[in-house]
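What follows is a set of structures to go through.
FYI, it's all coordinate maths here, none of it is from the lab. It should be emphasised that the depicted structure is a prediction, and the values quoted were computed from it without experimental measurement. Cβ atoms are built from the backbone, for glycine too; each structure is taken alone.
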Structure 1
């Protein structure tokens, strides 16, 4: 099980944080597997800034069925609300 840090646009981030969005579809550049621990950080592409908000969750079921090559959909389990960050993050965290 890997520990993975990802960034997310504000609208899907807030939907995940409010527990309305219980899945994610992403480029499988991290080779997601059930049980991976993910830290998701809210990032605004317009301003190119992090809001400081972040959540943690566990990857549940992972599927590539009917997905484009190298894309994956996974369920989001055990959402944890993490304290806000105040320091800037590196630019190389993919979406």
Structure 2
């Protein structure tokens, strides 16, 4: 059985995490000093919200997507990082 190619782009501010269609398999964040949210949208900053993660003040956290095929983003993945919620976010991406 062939494996799937996974990449792990990292961002430190709100913006595009991945600029093409793909599947999100997981996400990891670090360095937050405040409660807030991470919001992942399909289609840019005003696109459809595909995932919202409530983040408590913590140094790091992660979420692996249990869905067998991950969460499909048809256009791109835009990530909004709430104020002081995380200093870095890494997505685990297929495609």
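Quick notes
- Of the structures 1, 2, the one that 37, 25, 24 was derived from, the read-out being Cα extents along the principal axes in Å: 1
- Structure from which 2.2 was derived, distance in nm of label points 7 Å out along Cα→Cβ at positions 47 and 79, options 1, 2: 1
- Origin of the value 32, where relative contact order in percent (Cα under 8 Å, 6 or more apart) was derived from one of 1, 2: 1
- Value 13.4, calculated as mean count of other Cβ atoms within 10 Å over residues 15-22, assigned to which of 1, 2: 1
- Top of 1, 2 by mean count of other Cβ atoms within 10 Å over residues 23-30, largest first: 2
- In this comparison of 1, 2, the computed figure 0 for helix-only ellipticity at 222 nm (-39500 (n - 2.57) for each DSSP H run of 4 or more, over all residues; to 500) is attributed to 2.
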